[in-house]
Structure P
Amino acid sequence: MSKPAPQTPDSPLAARLRAVEGGLTKSEAMIAQWLMLNEAGLPLETGASIAAKTGVSEITVSRFLRRLGFRGMTELKAEIGSPAALHIHATDRYIRLLEGELGTLLKRDADAILGLGAQIARPEWAEAIATIDAADEVFVTGFQTVRGLAEDFARRLSIVRGSVRYISAHDAGLAEWVPSQRRAGEARALVLVDMVPYAREAEVIVRTARRLGIGVVVITDELNTWAQAHTPFVFHAATKVGAFLESTGPLATLLNLVTHAVAGCDPDKARRRISTWPSVLRDLGLY
C-alpha cells in the first residue's frame, strides 16, 4: 500500500472559505468552490472575470468577497500573495502528490491527456470535425464500459448542434439507419467510441455504416489496429496508465475537444443553442 501524501495546510483564503461554508447560498457556494480550486490564478482575475466563470453577477462576487472580509479584489490579492509564490506552493503540492501511487497514476493520466496534442495536430482532425459539422444527422455509439462516455458525448454535442442521437445496435437493431425517402440525400455521420475488448462488434458497426454511406469518426484507445482500414478519421487516446482498469480520462478529454471543435465551426449558432436551451427546460424546473 502506498504511503499517503503529507497533508497540505489550508492557505489563508482556504481557511476563510471553510469558516463560512456551512451557510452559503447556491451562488456563494459556486464562487467559494471556484476560488478554492483556482487560488493559484487569482492574481490574474478580476471580479468581472470571476463572475463570468462562475455564472453569477459581479455584484454577487463583490458581496461574497466582503463576507469573507475583503473590501475588493485588491485586498484578496494582497492576502494570497504574488503569482510566483503561488506557483511555487502549487508545484510543492504537485511534487508531494507524485510521491504516492495515486500521484504516479495521476501524472500518467496527465501525460496521456497532453499526448492528445499529437492527435489533434493531424490534418485528419480538421477533416473529421468538418464531417461531423456538415452532417445533417450525427449518430454516436459505444459499448459496455464506454457506453456511458458515448452517451454523455452525444448529449453534450446535441447542446451545440442539432440532430445528434445515441444509438444502440442491441436496442433498436440499427433501425435508425434504414434509408428514408423523406431525408434522401442528407449527409450522416457516426462517432464511435471504442476500446479494444469490444473491437469485434465495433468493426461490424463501422463496416455497416460505411456501406450505407455514413461518414465515420472513431475515438479509441492506443491498441486499436482495425479502424484505420475503414476510415482515415481514427484518433487514439492512451488508456493504459498502470491502474487496475483502463483510464477513460483521456478518452473523455478527446471527446470534449471534439465537442468544442464542432461548436467552433459556427460559434454564433452554438451560442444561440446554448442560450436557448434553458428556456426549453424552464417548465421542468431542473435549474
Structure Q
Amino acid sequence: MPRIGVVRFLDYPSLPTSAPEDYPKIIKSGISPDGQHPKSPPIRGPDGIVTLLHRLGQPEAIDRLLDFEKTHEFKLRVHTDEKDWYKDVYVKRIGCNVEIGFINLDGVWAAHGVRYRIEKEPNSPYRYGKWTPVSTADISRSEHWGGCQDWVRKQGGQIALAILIHRHYERKVDIRWTGLSHEDWEAIQIHLLEQRMHLGEEKERRRKEYDAKLAEYQATDPEADIWMDFADLYREFLSCRADCGETRPKLRCGKCKFTRYCSLECQTEDWKYHKTYCGTEDPIPEDCKKYLKDIL
C-alpha cells in the first residue's frame, strides 16, 4: 500500500514557491519513503537545509545561511547518535561557497557530500541567490569531487530526503555563524533542547493512547495490533490528498470514490497528480474499517 509523494512547498516570505530551480524553498509536505510522483517538483539539497532550519524554528539561521554578504561563515551539524544506520548531517559555508553532506561513523566528512556556489543574479527579484551546483563526492569510498550539474543536484536531493525522512529536525543540532555570541548560541541550544523535550513528551502521550486502545481492542480481536497499524496508514490516505492539513475531508473523487478532498480547489490542484493512479489504490480491508469509524 505505498503512497507516492507529491512535494509541495511553503510560500515563505523570503523563499517564494515561484522561484526557479536552484533557489532554496521550504518543503511543506509530500516527502515519501515510497518515492515521489513523476510529476512532483524535484527535491534539491538546499531545500532540505532550509526546511530543517524552518522546522527547528530558526528563521534567523535561515537568513544567516543564505545571506553570505551579511554573514561570512555558517556551520551546522545534526548529531544523530545512531550506531548502525543514520549519519550526521553537516553544512559548511564560507563566503558564497557551501558544502553539505554526511559524516559517517568513522568521522569521514563528505560521505557523501555536495558543493554549491551561491550566486546573486543582476536585478533578481529574489532576496537570496541561487545555489549553483559545483561538485559531489563520497570521500569514504575514495570518490573525489566532480560530476555534472544534474548529478550534483540529484545527490543533494538525496541529502534532503534523508533529513526529512529520518526526521533530523528532532535530533540534537549545533548551529553557529560569524558574529554569534556565546550567550545567543546558548539561547538557541536551550530553545532546541526544549523543542526536543516537547516532541519526546508528545511521542510518549501518543504511545500511551495507542497502548490503551490496543488493550481495549485486543480483548475481542487478537490481531488488533496489525489492523491498528494499517488504520494509521489509511488515515494518511483518507486525509485531504492535496496535503492541505485537513484530516477529515468529505469530498470524494467522482471517479475512484476513494481519494478525498476538503474542497474543489484542493481537488483541482491535485488532479494532475491523482489522475496517474486514480482507481488503482486498494480499498480498505473490512477488518480494518472498525478502527477508522471516526473518519469513515
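A short reminder: the numbers here are calculations on the coordinates, not readings from a lab. Just so it is clear, the structure is predicted and the values come from calculations on it, not from any experiment. Cβ atoms are built from the backbone, for glycine too; each structure is taken alone.
Each of P, Q could give distance in nm of label points 7 Å out along Cα→Cβ at positions 74 and 130, but the derived value 5.2 comes from P.
Hey, log10 I(q)/I(0) by the Debye sum over Cα atoms at q = 0.13, 0.17, 0.21 Å⁻¹, for residues 154-265 alone derived from one of P, Q reads -0.54, -0.93, -1.34; which structure? That value comes from structure P. Taking percent of Cα pairs over 24 Å apart from the coordinates of each of P, Q, which one would give 60? Clearly, the read-out refers to Q. Please state which of the structures P, Q yields -16500 when helix-only ellipticity at 222 nm (-39500 (n - 2.57) for each DSSP H run of 4 or more, over all residues; to 500) is computed from it. This figure was derived from P. If mean count of other Cβ atoms within 10 Å over residues 122-129 is calculated from each of P, Q, which structure is the one that comes out at 12.8? Among P, Q, the structure yielding 12.8 for mean count of other Cβ atoms within 10 Å over residues 122-129 is Q. Each of structures P, Q was scored by FRET efficiency 1/(1 + (r/R0)^6) of positions 26 and 210 (r between Cβ atoms, R0 = 30 Å, to 0.05); the highest score is held by Q. Out of P, Q, which one gives 3.2 for distance in nm of label points 7 Å out along Cα→Cβ at positions 114 and 258 as computed from the coordinates? Derived from Q, not from the others.
Suppose you compute distance in nm of label points 7 Å out along Cα→Cβ at positions 42 and 234 for every structure in P, Q: which one lands on 4.9? Write out the running numbers ahead of the final one.
Numbers: P: 4.9; Q: 3.9.
Only one of P, Q returns 4.9 for distance in nm of label points 7 Å out along Cα→Cβ at positions 42 and 234, namely P.
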